[in-house]
Structure I
């Protein structure tokens, strides 16, 4: 699996979850989505296609949050995480992907880092650390279209113009090397955030993403404390290492900031 991921930038595992696991996950996702919509009604109606921070205490109760933590820290998930990130894998975030309210709203090619990095920084990121998405559809959906290998190489002229809408390109138009991966409930698509990709809208899209990354302070410092499990919750997990690594690194970052503040 690791060799395939390193070469292509993604791995697809069909039927990763049982029907019962899918049903339990879908129930929690629907509850979160319903409450999130109520609080973000304008944004949802306008253009939203995803939400985040499902493990926070804002919308889900402790039992629902703990179920998500147990799933994230399960042996079946963490075995894959540890294979792809063998040294100090960290939990980063969770996201929920759904269809836009406006059926005419177009999807868009992108690399995740483009929203906070310059072009030169994006290029450098390809040779640096990798944020990895674990996407789990709770319902059958059109899936994801991606450009295999772009997690390790820069855009072609065609890809660059389309992704950044330059020289007449539009970020929703087809790309010649695009590969569509249709997803069914219970499948698992693992892919690099650095890769050029786009979600495909339609059907009853409701996909749960878990994001993992190496021990990288520049992104771990932005992990919200209330999205992390308690000590008692972690003690009940099959493998809590991704959470523990994140918590330890956040503590080190806070200590460094405190020392810098004290010096000034």
Structure II
């Protein structure tokens, strides 16, 4: 992987990690279109640069993370812990199967289209939210949102989309569901990234460390901008545009696969 390829993949990660369009799916496709070798380092890189995106959430919402500590009110962290447990358990048990799915362009294409269709109608599915403040989120709500997040272990589904839909199904407002999804991303992605890096650290060379550093810086900067855009756009317009985008992107991928331009 070259520095230019690392930067492009990091831009894709930063742009898509918190949008309901699947960052993993987009990074897989970006890598294949550029001809990046589909090896262990590439898989490790696409996971490792999530640290930059995580830091963007912490920086933008630092008061949310600091205030509970100052006030010794641990419910905020307790709810995140409850919500992240399903993904931690399934991620550990199904690690090898998930890695195999990461090689499938066809899986990404199909889930992009299917998820897009869901997003076209999601705003009308869940109307009249009753949970408008994160203090009103119950532990049971958090756990169910965490179960929804597990669907995103299939590449192309989108962790953001799955957890936001889970939040709306639990009567959270669109804005609150999106923000809780961001907060939940921190322990989820930190655990996944830490686990993958721990398993593969002995294969990382000095040049690889340089690529990781560049990728995380780029992902951090781009994610800051993407999060700000998404919250504002979501409040005004909802999910429909993201649904159309996913469907179009998925159909294009299916055509590229059918014509042999991309492998399955």
Structure III
């Protein structure tokens, strides 16, 4: 509704994990470098935590998009719930295998055979579990840990990427056998004021803006009320552009943000 008014080509503050709009704060860049290394070098298990809306899922999608499908097969499990067998079956289906049994032992055997075939075809297998804090049984974490036993002398046959809210970190820390198997852990923090400014200007630039649309005072108020969380920033900025267009504003001011 406001694109023509602000002379934008795309909506800059949609809350969808669009890699085109991703802003690399120093925190996000550090996480990206560490996890890309872990994936490329087949280091096993890695853990990414952060509050809702801080960009975890988008960061991981950006990483996955750079993996050559000829050499990587990626399975993504969102909102994991259910029993151990449900997780193993979901993993097999994502790896383009039809589960052939209902027992844990037989499902593990089928998975092991698939992982070995991928290795023989020079293909790395990556399992991503998003919202992993929703796993409600420690026994399922134990099963996930045991997936790392699929390995050769010099490499893992599967790499695990666990993503979740801050409580996931506490859950893992309370499982020492699992915690010791994790190669890299990183917790994404929210954006500070300077990063919020860069974040907003980055997104409106990608959307086609040729000049700044938010006053410094407006951005200060956005940062204060969003707590530096990208998803909250998006919500405030999206409504601000709508309000500003209906009021024939030349720039988003502090007063418009107060109204939002």
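Here, each number is a calculation from the coordinates, and none is a lab measurement. Predicted model only: the values in this text are computed from it and were never measured. Cβ atoms are built from the backbone, for glycine too; each structure is taken alone.
General observations
- Structures I, II, III, by distance in nm of label points 7 Å out along Cα→Cβ at positions 17 and 249: label with the highest value: III
- Here FRET efficiency 1/(1 + (r/R0)^6) of positions 161 and 233 (r between Cβ atoms, R0 = 30 Å, to 0.05) was derived from just one of the structures I, II, III, and that gives 0.05; the source is I.
- Answer label among I, II, III for the case where Kirkwood radius over Cα pairs in Å, for residues 129-208 alone, calculated from the coordinates, equals 15.3: III
- Structure from which -11500 was derived, helix-only ellipticity at 222 nm (-39500 (n - 2.57) for each DSSP H run of 4 or more, over all residues; to 500), options I, II, III: I
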